[in-house]
Structure P
Amino acid sequence: MPPNDVLYWASFVAFALLLAAASLVDLRRRRIPNVVVLALVGLFVMTAAAFPAHVDLKSSLVAALVALSVSGLLYTFGMVGAGDSKLFTAIALFTGLHRLWSFSLLTAFLGGILAVVYLAFAGRRRAIPMRERTSIPYGVSIALAGIIVRFAETASHPAGPLV
């Protein structure tokens with residue numbers, strides 16, 4: 001495997017590990033640590049620097065702006081948490097505009113499945129504090145959708161752009 005391919009996959013693995021960490025914390029505490037979001041943004045900057053020919057910086061920044069606007073609005077109406085909004089925006093940097101819609105739809109679909117699972121087991125979770133029984137860790141579905149969309153793109157390398 002050429003060194004560029006190793007770096008390419010290392011970027012994906014780091015991305016997936018950061019999202020796994022965000023998911024685990026969200027499951028346990030219903031919070032997504034800012035340090036994880038900042039690490040994702042830093043990883044994007046390093047990835048863009050390492051693969052400038054494969055990164056459409058304008059598309060990535062516009063996607064993040066759209067994601068922040070929409071998720072910020074959802075946060076304002078109490079539909080998602082601030083951490084969910086920040087995580088969604090950080091992942092949007094990696095999706096760019098051309099995959100933002102796919103990422104959004106997959107996030108909504110996985111979030112729906114997660115909500116159904118939570119409703120199915122609601123009566124069995126009496127030992128869990130009330131706040132955690134009434135909230136759903138959407139960071140999990142956001143992270144999983146991000147991993148799936150990014151894996152699909154990374155697996156198609158070198159034919160397609162990384163971000």
Structure Q
Amino acid sequence: MNAPQREDTQPWYKQFWPWFIIALPGSVVIAGFVTLWISMQNSHEMVTGDYFKKGLAINETKERQKEAERRNLSFEVALTNKRIEINAPDNFNEPLLYLFFQHPAKSAQDFTLVLNRNQQGIYFADAREIEDFDYRIRLWSPENTWELKSRWQPTRQSAFVLKAQ
């Protein structure tokens with residue numbers, strides 16, 4: 001004996017399974033649009049369109065670092081009371097120096113300080129915008145003939161020696 005087959009009396013749009021099957025790819029499409037919106041709002045700053053020019057600039061940077069090494073440059077860098085002080089070697093006579101702070105992830109928080117020389121030969125600048133980051137720093141002269149690079153987290157290490165490596 002055959003059991004009588006049950007017949008659905010509801011239309012398809014009132015049943016669970018068709019909506020469940022439609023919801024799976026629908027949720028993927030929505031997640032894709034959300035991901036696209038997030039990526040458009042927060043573009044990655046490390047990606048650059050002029051990678052060739054930046055590659056050429058690396059060679060120039062290496063030459064300036066070699067010049068600093070040839071001159072055997074070494075500076076004592078210190079942060080005291082929101083003021084950067086750099087002690088230069090005795091035979092060093094530049095009127096000012098530039099100190100660039102590169103934020104680890106956000107280029108909008110990068111900044112450059114101009115350090116002036118006082119009567120004692122110490123270079124100084126106010127540094128109110130320094131926060132608790134592991135900055136990449138770059139020190140160079142106005143003529144841009146040499147440069148020194150390092151990493152520094154000023155709030156954890158108030159002083160260090162910056163020298164050619």
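A compact table of results
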read-out	value
With helix-only ellipticity at 222 nm (-39500 (n - 2.57) for each DSSP H run of 4 or more, over all residues; to 500) derived as -27000, matching label from P, Q	P
Computed 5.5 for distance in nm of label points 7 Å out along Cα→Cβ at positions 41 and 121 - originating structure among P, Q	Q
At a computed 16.2, 53 (Rg and Dmax of the Cα atoms in Å), which of P, Q	P
Given 72 for percent of Cα pairs over 12 Å apart, for residues 65-104 alone, calculated: source structure among P, Q	Q
Source structure (of P, Q) for distance in nm of label points 7 Å out along Cα→Cβ at positions 25 and 89, computed value 7.1	Q
Mean count of other Cβ atoms within 10 Å over residues 81-88 from the coordinates reads 24.4; which among P, Q	P
Value 8.0, calculated as mean projected area of the Cα convex hull in nm², for residues 9-72 alone, assigned to which of P, Q	Q
For relative contact order in percent (Cα under 8 Å, 6 or more apart) computed as 32, the structure of P, Q it came from	P
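Throughout, read-outs are computed from the coordinates displayed, never taken from laboratory work. From a predicted model like this one, the values you see are computed outputs, not experimental measurements. Cβ atoms are built from the backbone, for glycine too; each structure is taken alone.
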